[in-house]
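Every read-out reported here was derived from the displayed coordinates using simple, explicitly stated rules and does not represent laboratory data. What you see is a predicted model, and the numbers here were worked out from it, not measured in a lab. Cβ atoms are built from the backbone, for glycine too; each structure is taken alone.
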Structure 1
C-alpha cells in the first residue's frame with residue numbers, strides 16, 4: 001500500500017528540488033512526462049507497486065495543491081529550488097499577507113527584508129493560521145510577519161498566486177514588513 005504522505009514528499013523532492021534523482025528532464029515551465037516519472041519511480045523497489053491512480057489521488061487530495069497534471073504532464077506548482085520559468089501571471093495581492101519565520105531570522109529580515117533564501121520565491125499566506133503552521137516548520141514559536149503586500153506591489157514587487165491561500169514574490173524590502181509583538185505569536 002502506497003503511503004500518500006510519503007508519495008507527496010517524494011514527488012516534491014524530484015519535481016521541486018532534485019529531478020536528477022530520477023534523471024528527469026523538466027520543461028521551462030517545470031513539467032515532466034507523467035508516464036516517464038511513473039516508470040522511473042517503479043524502477044525503485046520502494047515504489048514498485050506505484051500506479052497512476054496513486055499519483056492522481058495525491059494530486060487531487062493535496063490540501064496545499066502542490067502539484068498539477070495537464071494531459072500526461074506533471075509539475076510541482078511552487079516551491080522550486082531548481083530554476084523554472086514562472087507560468088503564473090502577475091496579480092495584485094490583497095492589502096495584507098502573512099509570513100511565518102523563525103525568531104532567529106528577525107535581525108536579518110529587519111535589515112534585508114524577506115529573501116527567497118534557497119528557493120526562487122518568498123512564500124506568503126493569506127491567513128495567519130497558515131503562516132503560523134508554515135513558521136512552525138522553522139521554529140516552535142515562530143514570528144508572524146505582516147506584509148503590506150498591496151503597497152509593495154505598487155512599488156514594484158511582483159506577486160503571483162499559484163493557489164488560493166498562497167502568494168509568491170521576489171524579495172520584499174523591510175519597509176513593507178510590520179512586526180507584531182513577537183511573544184504573542186505562539
Structure 2
C-alpha cells in the first residue's frame with residue numbers, strides 16, 4: 001500500500017505537510033479524505049524521515065519548506081529596542097549627542113542609575129570633575145556638568161519606563177530618539 005503526506009489546502013500555496021501516513025506499516029481505520037493526501041514515492045518518504053517538518057505541497061508537488069518566522073511579539077520588540085539604546089540629542093551641548101546603552105550592562109564607569117545616585121548623594125561625579133561615558137558602538141562622550149548627565153539619565157529612565165508600560169498595555173513602543181535641553 002502507498003505512503004502519503006497530509007496537508008491542509010487552505011490559504012495560499014505552498015501548503016505545509018501536517019502529517020505522514022504509511023499504509024504499508026499501519027492500518028488507519030479513519031484515514032483523512034483523499035483530497036488532503038499526497039501520494040509519495042519511496043524516495044520522498046525516506047527524505048521526510050530526515051526532516052519531517054520541512055515539506056509542503058506546492059502545485060501538486062512535494063517541495064522543501066521552511067515555515068515563515070513568527071512575527072515578533074511586543075515584548076520581543078521591547079527587548080530589541082532596549083538592546084539598540086536611546087539616541088539623545090542635546091539642544092545646548094551637542095558633544096553629548098549619541099546613542100546611550102540602555103540594556104543594563106555595566107559600561108563606562110558604571111551604569112547610569114548608579115552614577116545618578118552618586119551625584120544625588122555626593123553632588124559630583126564618581127570620577128571627579130568630569131565623566132567619560134561609552135556609547136553604543138564604542139564612542140565616548142565627556143560630561144562636565146552633573147546637570148547635563150542627570151538630564152540624560154532621566155531621559156534613559158523615562159524611555160525604559162515607557163517601553164515597560166507599552167509592553168504591559170499592548171500599545172506602541174516609544175520613539176528611540178529624544179531631545180533634551
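The maximum of FRET efficiency 1/(1 + (r/R0)^6) of positions 19 and 139 (r between Cβ atoms, R0 = 41 Å, to 0.05) over structures 1, 2, that is, the highest value, falls on 1. Work out the source of 130 here, i.e. which of 1, 2 gives that when volume of the Cα convex hull per residue in Å³, for residues 67-122 alone is computed. The read-out was computed on structure 1. If helix-only ellipticity at 222 nm (-39500 (n - 2.57) for each DSSP H run of 4 or more, over all residues; to 500) is computed to be -10000, which of 1, 2 is the source? Label of the originating structure: 2.
Across the set 1, 2, relative contact order in percent (Cα under 8 Å, 6 or more apart) reaches its highest value in structure 1. For FRET efficiency 1/(1 + (r/R0)^6) of positions 27 and 91 (r between Cβ atoms, R0 = 25 Å, to 0.05), find whichever of 1, 2 sits highest and give me its label. Largest one: structure 1. Taking FRET efficiency 1/(1 + (r/R0)^6) of positions 11 and 147 (r between Cβ atoms, R0 = 35 Å, to 0.05) as the criterion, the top-ranked structure out of 1, 2 is 1, with the highest value. Can you spot which of 1, 2 the value 84, 29, 26 was calculated from, given it is Cα extents along the principal axes in Å? The value was obtained from structure 2.
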